[in-house]
Structure I
Amino acid sequence: MTKRIIGLTGGIATGKTTVANYLASAYHLPIFDADIYARDAVAVGSPILTAIAQHYGEQILLPDGNLNRQKLGEIIFNHPSQKQWIENLIHPYVKQCFLQAIAEATTKTLILVIPLLFEAQMTNLVTEIWVVSCTPEKQLQRLIQRNHLSYEQAQARINSQFPLAEKVACADVVLDNSSTLDILLNQIDTVLKRTTLE
């Protein structure tokens, strides 16, 4: 069976989760999420979390032994070399999880939600690329509101990613989330009406 593997990506706070949730609820498509695998990668007791704690010291952990994501976020968004170090640990684990999910899937169409699809060089896992996009102003505003960040913090997170315009240029499907939810969902329906789902 030839599988249709849709790589769903976009910039931070552009609406990837909204699209994934709609594909799951309206079309009953299986969703596999890189963020969930990345959280599993740093679970308490995992080799990857142990390596991170050895690298940064125990202060990178919360009192219960979990990773202090806020502290790690501040380090990696301000020091590109540290971001690279962390990603080199986590990306191979995430890729392996996706390969296993693809191999075990019984449906013809799968959705892989991979925020860092281009950055992590995982485009070879998918048969088509969907990019959720919006205006830079909207993206910044949503990120500040959602994550309670300052303007500078939000801008640093956006700047740490592959530029959204370059992701759009590489996409097979672009979903523009600059307007209302209904307009976004209508775009998804239109794309899927053009292609058959099984």
Structure II
Amino acid sequence: MTLATPVLRTDRLRLRPFTDADADPLFALHSSTHVMRYWDSPPWKERARAERFLAACRKMSEEGTGARVAVDRASDGAFVGWCGLTEWNPVYRSASLGYCLDEAMWGHGYATEAAHALLWWAFDTLDLNRVQAEADTRNAASGRVLEKIGFMREGTLREDCVVNGETSDSWVFGLIRREWRPSTTTRATVG
């Protein structure tokens, strides 16, 4: 079963399927040691990783297991980063949320806005009951993003990641359909 990757618009952002033209900005994003410092894998060293990421996005759509979208700023088309729902399970009505933004885009509310728009689409389209997300416990900003859109911190995975010899813990966040509150200030439209 395929799952069409949506095109969503908010006042400030456009969320869209990735294209091959996104390989360079995607590589720049994921090769940054600063952006990736709280990630569960080291920064990319070769551009081929971006091409594999794009192929994985297409495969996810074809297999119907999730949707990852590129996020652009509506005003000028600048690449902001990406947001995605993976591990969609229609039987359990669950999925996992993730996002990664270019450092220059931090602090503007774009992660909150993009994640909220994707959740709006997902709760409506995928009939989700639960969405889960994880954040490194050192990444307080990501934890705040998740809490702003309604996620509750449910626990801590102790020493769940070892990247380049450094061990870290992760917070687990959950959002249940009955607790989902679509934003009255951030509306997403399809198309």
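Each value in this text was obtained by applying a stated rule to the coordinates, not by laboratory testing. Quantities reported herein were computed from a predicted structural model and do not represent experimental measurements. Cβ atoms are built from the backbone, for glycine too; each structure is taken alone.
If mean projected area of the Cα convex hull in nm², for residues 8-119 alone comes out at 7.1 when worked out from the coordinates, which of I, II was used?
The read-out was computed on structure II.
Given a value of -16500 for helix-only ellipticity at 222 nm (-39500 (n - 2.57) for each DSSP H run of 4 or more, over all residues; to 500), calculated from one of I, II, which structure does it belong to?
That value comes from structure I.
If you work out FRET efficiency 1/(1 + (r/R0)^6) of positions 24 and 72 (r between Cβ atoms, R0 = 25 Å, to 0.05) for I, II, which one comes out largest?
Greatest value across I, II: structure II.
Compute relative contact order in percent (Cα under 8 Å, 6 or more apart) for each of I, II and report the one that scores greatest.
Structure I gives the largest value of relative contact order in percent (Cα under 8 Å, 6 or more apart) among I, II.
Using the calculated result 1.6 for distance in nm of label points 7 Å out along Cα→Cβ at positions 96 and 112, pick out the matching structure from I, II.
I
log10 I(q)/I(0) by the Debye sum over Cα atoms at q = 0.12 Å⁻¹ was computed and gave -0.65; which structure, I, II, did it come from?
Traced to structure I.
If we compute distance in nm of label points 7 Å out along Cα→Cβ at positions 80 and 152 for structures I, II, which one ends up with the highest value?
II
Could you figure out which one of I, II the value 0.75 for FRET efficiency 1/(1 + (r/R0)^6) of positions 104 and 128 (r between Cβ atoms, R0 = 25 Å, to 0.05) was computed from?
The structure behind it is I.
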